[in-house]
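Coordinate-derived values only; no laboratory data. Everything quoted here is computed from the prediction, not taken from an experiment. Cβ atoms are built from the backbone, for glycine too; each structure is taken alone.
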Structure 1
């Protein structure tokens, strides 16, 4: 954590800030107190630091150090997911996990349930309207707005390899297996299909256009 900068905020400030937001958005006479967040905040920030360290883009840096800005919507959406998931890992029945998930949904239009297991390094790019279900996600996963990852009518979820981007409006549904270093293009739809590694995908499942990926996903979004 020594190389991790919290922009204009301490961990204690963040506990107070999130608790106030939860109480403001859900005024049900069950206020969340800062002390309820203190027990998980350290772990959540450690995970945020690890995640942001894997993204070598300037919006995640300040003076060559890893930086978390609570006023940057993508940063904050990623942090709220990690905070909700940290609570869920300890006790998935804890109402605080659901409230944090719901806060993220209200603030960012992002539906990633608290027990969905995203990888160590992932990136949300203005993820308004994105839904990420209980799939298997490989490391270095990047998702844009309006994307869906979910099950088919049989309840089968996809498996997504490492170094995968879903551009705006892309969907990966059902018994689908996505290889490594794959780019799923804007509005592409993959339903119950396997995609080999090192491909760019355009179109939909009945008329998929697969092209060789000549630029690694790390270079596209993480470097």
Structure 2
């Protein structure tokens, strides 16, 4: 559940030594459980279990569903949500870093740059309708909105030669320092959808506090971009 803060205790290993933490572990182990089953497993009353489940439901960590078990009337069955699963260690960042390192060893990063540039072009084609026919001011405004939708805090402002775009955070900050090729996604996307020459003057990947781009309009800048992005998928 987006926007629901996790209780601080859940960030600590000690959480799994509490009754609520043990309930979460049971749900991870068995995938589904009723309140009666959890009560029997952990030696607490069914009412106490339901109180813990109510809190886990409110935190977006558990979901409930009515199921008919045997010939009895429907019973509420509980399971972990995707957010609940994330309470357990996730190794995706480590796997990603290992994969990127291995790809770089193949040819010094050329394959990585090509792959991420292809991703940028694919994104441009996928969202071509948002940018087709837009003037430079409109395209820059749309690009800023596009990035904000993806969790980037971004500002843009006009300059004598075009526009300046600033990004104050990077969704891939942990990876881009060692793998600056990831930035090719944005560089290529920007080149495909904005009718201006882009020059990067600051880079989070290089240790700067933000990313900054100077977007310089060409001859006739501000008029509708004659080059349309293909909408093929």
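Taking FRET efficiency 1/(1 + (r/R0)^6) of positions 52 and 148 (r between Cβ atoms, R0 = 25 Å, to 0.05) from the coordinates of each of 1, 2, which one would give 0.10?
Answer by label: 2.
To test your reading of the models, identify which of 1, 2 gives 17, 15, 13 for semi-axes √(5λ) of the Cα gyration tensor in Å, for residues 108-203 alone when calculated. All intermediate terms of the calculation are to be shown ahead of the outcome.
Working: 1: 17, 15, 13; 2: 22, 16, 13.
The read-out comes from structure 1.
Comparing mean count of other Cβ atoms within 10 Å over residues 164-171 across 1, 2, which structure shows the greatest value?
1
Check the numbers for relative contact order in percent (Cα under 8 Å, 6 or more apart) across 1, 2 and tell me which is largest.
2
The value 12.1 for mean projected area of the Cα convex hull in nm² was derived from one model only; which of 1, 2 is it?
Of the structures listed, the value fits 1.
Comparing 1, 2, where is distance in nm of label points 7 Å out along Cα→Cβ at positions 20 and 116 highest?
Across 1, 2, distance in nm of label points 7 Å out along Cα→Cβ at positions 20 and 116 peaks for 2.
Which of 1, 2 yields 1.9 for distance in nm of label points 7 Å out along Cα→Cβ at positions 28 and 60, as computed? Before the final figure, lay out the partial values.
Numbers: 1: 3.4; 2: 1.9.
Computed on structure 2.
Please state which of the structures 1, 2 yields 0.00 when FRET efficiency 1/(1 + (r/R0)^6) of positions 68 and 188 (r between Cβ atoms, R0 = 25 Å, to 0.05) is computed from it.
Considering all the candidates, the number was obtained from 2.
Assuming 1.00 is FRET efficiency 1/(1 + (r/R0)^6) of positions 44 and 100 (r between Cβ atoms, R0 = 41 Å, to 0.05) as calculated from a single structure, say which of 1, 2 it is.
Going through each structure in turn, the value belongs to 1.
Among the shown structures 1, 2, from which was the value -13000 of helix-only ellipticity at 222 nm (-39500 (n - 2.57) for each DSSP H run of 4 or more, over all residues; to 500) calculated?
Source structure: 2.
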